[in-house]
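Please go over the structures that come below.
What follows is calculated from the coordinates using simple rules that are stated; it is not laboratory data. The structure displayed is predicted, hence computed values, not measured ones. Cβ atoms are built from the backbone, for glycine too; each structure is taken alone.
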Structure P
Amino acid sequence: MEQLNYVFVGVDTHKNQHTACVLSCFHENLGIIQTPNNPAHFESFIQDINSSKSPDKKLVFGLEDTQGLGHSLAQWLLEQGYTVKEINPALTKRERHHSPNPDKSDEIDAEAIANVLIVDFNKLPDAIYDANFKAIRQLNNQRQTLVKERTKLKNRFHNTIHQQYPEYEKFFSDPFGKTSMAFYEKFPHPADLKYYGESRLQDFLNDQVKSIGNDKAATILSLVDKDKQKTADAEARNTIIIGIIKQLRLLSKSLEKINSQLEKAVEKSQYQLTTMPGIDFKLAALFISNIKNIDRFESASKLARYAGLAPVEHSSGTSKNMSYKKYGCRDLNHAFHLLAVQQIGISIHGKIENPVSYKYYQKKLQEGKSQKVALTCLERRLVDIIYAMMRDRSAYRLPENIDYEVLDKAG
């Protein structure tokens, strides 16, 4: 690209208003322009930018958040045929720190984005609009939010029900199953069982699920004190328990809908990650959401650094040291950890999930590495495989020759 023919527009995106800085290829500030975050105003936004440059110059844009607050503007610009680049916030931060000016404002941030756009133009990934990817990312984020909320509710339930039934863990194998939820909703306090004998309670339990054991009622009644007093705090806990159960049911219904939509969106994706053993649609969505466009990574090594799975070099003079520190995208790092654990898992029938990964992991253990280090080595090899699958849009194929060297040279 001949930079003399272009002007560079860095846009600092916000919820209500965007701030743009227009620079020439010589880093000359041609103007600061603001626009509401509303597509109805984007046409006048372009007109204001054009008025600050020569008619023969073309526009290129750089935005930090093309999938979030800058999504509407990025999509509109792409539809109009403009070139839009994704700017890594770390590059903008680096640019600001190189400036002797300690101030921070929307105008300064926009200028820093424009400077990065000029200097690193050929290295920056093109922004793309993928409606299905955005759907996957939004559904995945919502799913993670609901799962976290459900976990909090379950923890509160454990703490509350223990004060009512100290032996509650012996009642049901799953305290959040259909039968157990129905039981605690009807009998949140032992005193509520006062007029229930074994046969009557067993009939109630059988109404919830037919496969329950015939001695379940007897087991429960032998572990409760029907004469326990309903004090004021116990009454309060009754209300809390019933409320938590209702919230959990609502969350479960919401999760079912989210999971159904997420599975369909992953199936429509251009990536075939679910063909790999250990990756279901939920884990595939986690990879797709955090990696975004795989084409923005030049190699598997770059993806490994982004995921925080590459060693960090600390060298000075003749001293050269490599260490592992927590950095990079932690959600993506967690996804690779989950995959590695799944790959070396063994089913109840004795079947290994992925023989190649399992053999590689065992080989690392035989070399004297700890389980943690061996698992990290496997995660790094899995980065190569995931990168190749996403880069080529290909399905996973288990190698015919299950050998240590196959995975050791992955990617």
Structure Q
Amino acid sequence: MKRRSIVLGVTLLLVCTLAAVFSGFGSRTSAIDKADIDSVVAGNNAFAFDLYRQLAKDKGNLFFSPYSISSALAMTYAGARGETARQMADVLHFSLAPEKLHPAFLDLTGMFNADGKSYQLSVANALWGQVGYEFLPEFLDITKKYYGAGFKEVDYIDDGNREQARQTINKWVEAKTNDKIKDLIQPNDLSTLTRLVLTNAIYFKGKWEIQFKPEATKPMPFHISAKEKVDVPMMHQVAKFNYAENDQAQILEMPYTGGELSMVVLLPKPEYELAKLEGMLRPEVIRSWLSQLSREKVEVFLPRFKLEKRFLLNEQLQGLGMIDAFDENAADFSGMTRGRDLYISRVIHKAFVEVNEEGTEAAAATAVVMSGKSIVLDEPPVFCADRPFVFLIRDLRSGSILFMGRLADPRG
């Protein structure tokens, strides 16, 4: 008997020029929850670097939302049992018991979705289940209570209805990401055996606290490799930022308005290979580097760029140890249905980011288908990002890494 598949989708949009207003689920964080939230953040960030190293094996530009992927898989984890659940918890670095984990995600989302900010950050979830297929009320209650995921019935069995369901899901993704993520689900991502699609969307838009002047942007060479360079629009300004430098890299942090979110750029020294720097990336390394930041005047050159990436994450997640969830014979998602007839057939993620003089705009979507010290100088240090670099967009209050990427070629 063929096992039915689950498609889990996560959509994330981040815009750093300030635009979208979020209204949705989430509660205000309480002091009692702080230790649990810290645990979730630490786990999510550890997963972010694990997944980055997997994705970085392929050359070229890279951009994804680890928070979006973690959130979507957390909803899936709510229905996992036995060895499947153990493997997922290990890969995702979930150390809390489920009764603490899911409320912590709720409180963390509540922090992101709070009103009255000078930027816009929104997170949304939805479940798309096969009409007439019986899902356990307990599972639907958890996803609704802690992830705000409304349950919508669609038909994947009939060819015509399946295409209509795909378009419906994709329109939801587009709406939640301000039309930045389109066609997340492709026709071959769904089949007559699909029974559930889980989607998560995150959107952010905010302006730089200190904006670049458009008239200061000039064409400058960007060194794609030792032998290849291209002219790109390079933004420029001199201002006070958090800055540090060590033997491996220059670290620059540029805040968005409100001071609660920032972009961190890790620029390898000219003599230090990017791949070597990427191999060092661990939560404890980044914490150490960030602790060395000090506010000082810096001359900044940063390319204007726009990226869009789509990933099928099955191989990377299995490489990290999440094996059984993708095995139709071994998968145990009996917390979703009364039997063990579901498995993950695909985890799809799509991401978009645009960085310009005003700020940053980014979006991402994921779908899982179940079938050293700062240096003080008389002259300001020069941070010239004219070669490939790593960048993060993070929430300063919780320490959560919302987006992560590598710019290898500003042309996209």
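Things to note:
- Among P, Q, which structure scores highest (criterion: mean count of other Cβ atoms within 10 Å over residues 107-114): P
- log10 I(q)/I(0) by the Debye sum over Cα atoms at q = 0.10, 0.12, 0.14 Å⁻¹ from the coordinates reads -0.64, -0.91, -1.20; which among P, Q: Q
- If helix-only ellipticity at 222 nm (-39500 (n - 2.57) for each DSSP H run of 4 or more, over all residues; to 500) is computed and equals -8500, the structure in P, Q: Q
- Per distance in nm of label points 7 Å out along Cα→Cβ at positions 171 and 219, the highest-valued of structures P, Q: Q
- At a computed 0.35 (FRET efficiency 1/(1 + (r/R0)^6) of positions 195 and 347 (r between Cβ atoms, R0 = 41 Å, to 0.05)), which of P, Q: P
- Given 2.7 for distance in nm of label points 7 Å out along Cα→Cβ at positions 147 and 243, calculated: source structure among P, Q: P
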